[in-house]
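Some structures to go through are shown next.
Only the coordinates and a few stated rules stand behind these numbers; no lab work does. None of the values given here were measured: they were computed from a predicted structure. Cβ atoms are built from the backbone, for glycine too; each structure is taken alone.
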Structure 1
Amino acid sequence: MTDLIHDLILKSADRAPDAEALLYQDQIMGYAILAEEIEAKSSGLRALGLSRGERVAVYLEKRLEAVIALFAASAASGVFVPVNPVLKPEQVAYILTDCNVRILVTSLERLKLLRAVLPSCHDLHTVVVVDAKDQLPVIAGLLVVSWGALQAANQSRAILPTIDSDMAAILYTSGSTGKPKGVVLSHRNLVAGAKSVTQYIGNRRDDRILTVLPLSFDYGLSQLTTAFYAGAANVLMNYLLPRDIIHIIKEHQITGLAAVPPLWIQLAQLSWGRVSPLRYITNSGGTIPRAALDQLRNALPETKIFLMYGFTEAFRSTYLAPEELDRRPDSIGKAIPNAEVLVLREDGSHCVPGEPGELVHRGVLVAMGYWNDVEKTALCFKPVKPRQSGLPLAEIAAWSGDTVQMDEEGFLYFIERRDEMIKTSGYRVSPTEVEEVIYATECVTEAAAIGVPHPVLGQAIVVIVTARKDTQLNIDNLLAACKQCLPAYMLPGHIEVHEGSLPRNPNGKIDRKLLFQEMQHLFARIDQ
């Protein structure tokens with residue numbers, strides 16, 4: 001039987017139908033019921049006209065319906081597109097339009113926010129509202145149906161065969177040109193990732209995994225897929241304060257938790273008390289500062305800590321085994337199971353130990369490329385020289401753009417990013433996307449967004465601007481424009497007014513490296 005991503009749930013339901021699969025607030029759903037819900041909703045999606053390979057977007061906070069919708073889209077031979085719930089309407093509309101979404105699953109409150117932008121989403125024909133209790137809103141040109149009606153749909157179109165190399169999901173990540181890029185993942189990508197993570201972390205059926213990260217983030221989605229692969233329980237949480245996470249860990253006897261460095265830094269400063277069931281924690285999306293890591297180890301002496309490195313285009317690349325923490329806490333480890341990580345020079349030749357080079361990931365986890373973007377795909381997904389001669393077809397690997405080096409024992413160490421992306425709160429933020437909002441105010445002649453070191457966020461966003469001569473520049477107005485158009489993690493922590501034109505490099509472009517050198521002292525002034 002072909003392993004498709006929704007099959008993970010169906011197989012776990014066959015093995016242990018009464019085992020807990022999902023928990024959200026006071027709701028508990030076993031594997032058998034979850035499988036039945038997915039099959040019913042997939043039938044409903046097909047009845048709405050969803051065809052093989054068409055996209056279903058899910059714009060919801062973490063809740064049972066969000067998970068069911070994602071896997072039902074897969075079971076209906078469609079492609080699911082999880083949309084970060086913190087995105088603004090214009091950003092959501094861009095995603096819906098960019099990958100030609102046909103069906104949107106959302107809530108009544110979120111639908112109200114989207115009303116003005118949905119008419120521009122030319123391929124969208126249906127909106128499914130998960131929490132509508134009374135009359136559904138009327139939106140010109142769109143069919144709006146309730147979650148219950150989708151459940152009741154019993155007209156099933158023929159299911160076209162799906163194989164594991166077909167598209168399963170599109171995850172959007174910030175792009176260097178300002179617009180997000182849709183990373184296309186196959187069923188094989190997702191299942192292989194779940195299997196690999198389960199193997200090195202040692203997930204098992206009695207695990208209870210807490211999901212606090214967005215499902216639009218591959219690291220967040222992975223908490224679902226690994227739980228379903230192992231037949232474990234997954235607890236969904238939309239937290240307000242970090243201390244709420246510790247409370248849920250104790251209440252639900254959580255055994256596994258994944259987070260990004262800014263959250264770990266906050267959690268490290270809290271009192272954990274006794275949390276004996278917590279078997280492991282994992283980190284990705286940046287480096288945990290040594291002080292915070294030491295605090296976590298002291299607070300959780302019996303908990304295994306896995307430090308990991310990954311990028312959406314290849315899911316997860318490396319991990320540092322817990323037993324290596326004392327010997328090499330600054331390492332990002334070695335390749336995860338069923339992946340090979342290379343350190344290459346620009347010409348594709350292999351670096352020697354200690355020589356900096358680009359981290360290149362080869363294997364089954366390499367994504368299918370960027371949706372509808374040949375140029376950007378060609379920059380990241382490039383061939384590697386085969387180790388054996390005689391292979392007529394080139395193998396495509398994912399070139400990360402990150403500089404690393406490998407020691408004599410094969411352990412990898414991160415050095416720097418090559419591109420201009422800002423890594424903040426576990427997200428990659430495009431400078432251009434922030435700059436476009438600033439330019440739209442028509443108050444500045446130049447703007448450059450950069451990331452400066454920050455003890456909690458990893459990097460804080462600083463925008464350097466030059467004022468128009470005919471305008472009285474008001475920083476509060478610029479910040480208000482950003483708050484209206486950008487989610488919280490993209491907001492500048494500081495806006496600096498520069499006298500005269502911004503510095504240029506020899507190519508005539510804004511010299512971001514020089515601006516970084518001038519501005520990096522600001523991290524101490526930015527609110528924690």
Structure 2
Amino acid sequence: MTFPRESGVLLHPTSLPGPHGIGDFGENAFRFVDWLASAGQTLWQIMPLGPTGYGDSPYSSPSAFAGNPLLVSMARLHGDGLLNDQDFADCPEFSGDRVDFGVVGSFKDRLLRKAFDRFESGADDSLTSGIERFCEDESWWLDDFALFTAVKHENEMGGWQDWDEALRTRQSDAIEQAVADHAAEIRFTRFVQFLFQRQWLELRAYANVRGIRIVGDIPIFVAEDSADVWANQAQFKIDAEGRASAVAGVPPDPFSATGQIWGNPLYDWRTMRDDDFQWWRHRLGRTFQLVDIVRIDHFRAFAAAWVIPAGAETAAVGHWERTPGGEVFAAIRRDFGDVPVIVEDLGVITPDVIALREILGFPGMNVLQFAFENDPDNVYLPHNYRDNSVVYTATHDNQTTVGWFASRSVSERHAIQGYLGRDGSDIAWDLIRLALSSTANTAIIPMQDILRLGDDARINTPGQALGNWSWRCREDQLAPELAEGLRELTWTYGRLARGGEERGANPWDYTVPGAEHPAHQP
């Protein structure tokens with residue numbers, strides 16, 4: 001699929017400003033959509049929306065289908081009458097710059113349980129029919145996830161591989177008994193997932209009315225300790241106890257000299273082929289319920305995956321194994337037609353990956369931070385781009401552009417300055433200008449680069465298990481003047497949103513009829 005000439009911003013909702021320690025689907029998310037619209041942008045790229053796992057990573061989730069409860073806005077539940085002022089009386093002193101996931105998680109779980117208790121006592125009967133419909137429509141993944149979550153809590157969050165054998169192997173009597181034993185907790189999880197979906201879809205609809213489409217993200221692999229593997233054990237290469245004999249990762253690359261061991265179990269592609277890749281068709285279908293465009297992380301594993309023996313000390317001892325990506329997407333297209341997909345094709349890319357990408361017609365990625373290696377044939381230099389591609393100044397795995405430039409040698413900085421024809425004193429916006437001016441149809445800019453921030457605002461460092469994903473944008477940083485500057489560059493290079501040239505000099509001087517947002521602030 002070929003995308004129009006346009007641009008957008010990369011910012012995960014957890015990085016938004018807000019009153020409760022983490023960005024969520026509240027007032028500030030709607031304000032950010034307004035900011036994007038005023039800046040002439042048409043895309044908002046986010047990371048996976050699922051519950052986070054080890055290291056608080058959105059790329060390590062206990063479910064490929066569920067939503068992250070931390071993104072549910074407590075302020076909006078207050079507006080719904082499910083919470084009151086007293087519930088916020090002992091609100092912790094949250095940082096506005098960083099997410100403390102432990103503190104935020106405890107706070108939000110407490111308030112979500114209060115909201116659930118009020119709902120169960122009949123505080124808001126208007127939600128009943130919506131929740132019933134949601135539970136029926138999503139039962140194919142929600143039932144397993146709710147039971148999985150309840151049993152995990154009972155077992156102090158230990159891995160499902162250590163559960164009682166009958167439940168671990170999903171014997172029907174054990175499942176039936178567990179559902180009865182954990183009925184209240186299962187209802188609570190369903191309630192929270194309903195709140196997540198309702199709030200997110202309202203935010204997405206608001207963005208769409210503003211002319212902004214959401215670019216979502218699918219990690220190609222899932223976590224071993226997940227409802228996905230527990231509920232679909234035959235679809236993964238695991239032993240009788242549910243443990244992977246080999247795991248996924250990547251070989252040595254510019255991010256890591258020894259490669260990366262991700263620890264995810266590998267798919268049993270033969271079993272998946274037997275039911276026409278139903279699990280993958282369900283996964284894409286669920287994702288397109290929530291977003292408009294999908295970015296597939298580590299797309300190259302649809303051509304071949306890097307297989308590492310379990311227990312290996314480094315990823316360097318792994319090997320490539322071919323995978324049936326073409327068959328998977330043929331099955332997906334039989335269900336959904338020509339799907340809007342962007343593929344992450346960075347790192348070690350072999351001819352088979354390029355061939356698969358070209359056959360499928362999906363745009364790949366260009367990252368400007370990879371471009372300046374003293375080689376005019378470097379594929380990441382803008383003069384070498386394919387039109388049907390996406391350019392980034394940086395991704396969530398990179399340094400910020402300011403931090404990256406500061407860490408270059410003197411000779412490297414001179415080479416960068418020479419290519420840009422600029423002195424590098426405003427390097428982040430120099431690269432933004434370069435991205436927007438390129439021939440790539442799509443340009444995506446991380447918010448940290450728009451804000452000209454250094455590496456203290458970096459969101460993730462690959463290979464570093466802890467201390468990532470916590471950066472937050474402050475409300476005062478989303479200034480109208482910044483939006484106007486981005487809008488001007490966007491117009492200059494032919495990417496301005498349709499009608500944007502008619503909005504006037506003040507980016508705040510227009511409204512879209514019918515786009516009033518439903519967020520509430522206590």
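One of 1, 2 was used to compute helix-only ellipticity at 222 nm (-39500 (n - 2.57) for each DSSP H run of 4 or more, over all residues; to 500), and the result was -8500. Which label is that? It traces back to 1. For which of the structures 1, 2 does the calculation of relative contact order in percent (Cα under 8 Å, 6 or more apart) return 22? Computed on structure 2. Mean count of other Cβ atoms within 10 Å over residues 36-43 computed as 25.5: which structure among 1, 2? Of the structures listed, the value fits 2. One of 1, 2 was used to calculate distance in nm of label points 7 Å out along Cα→Cβ at positions 252 and 372, giving 2.6; which? Clearly, the read-out refers to 2. Hey, mean count of other Cβ atoms within 10 Å over residues 20-27 derived from one of 1, 2 reads 16.8; which structure? It traces back to 1.
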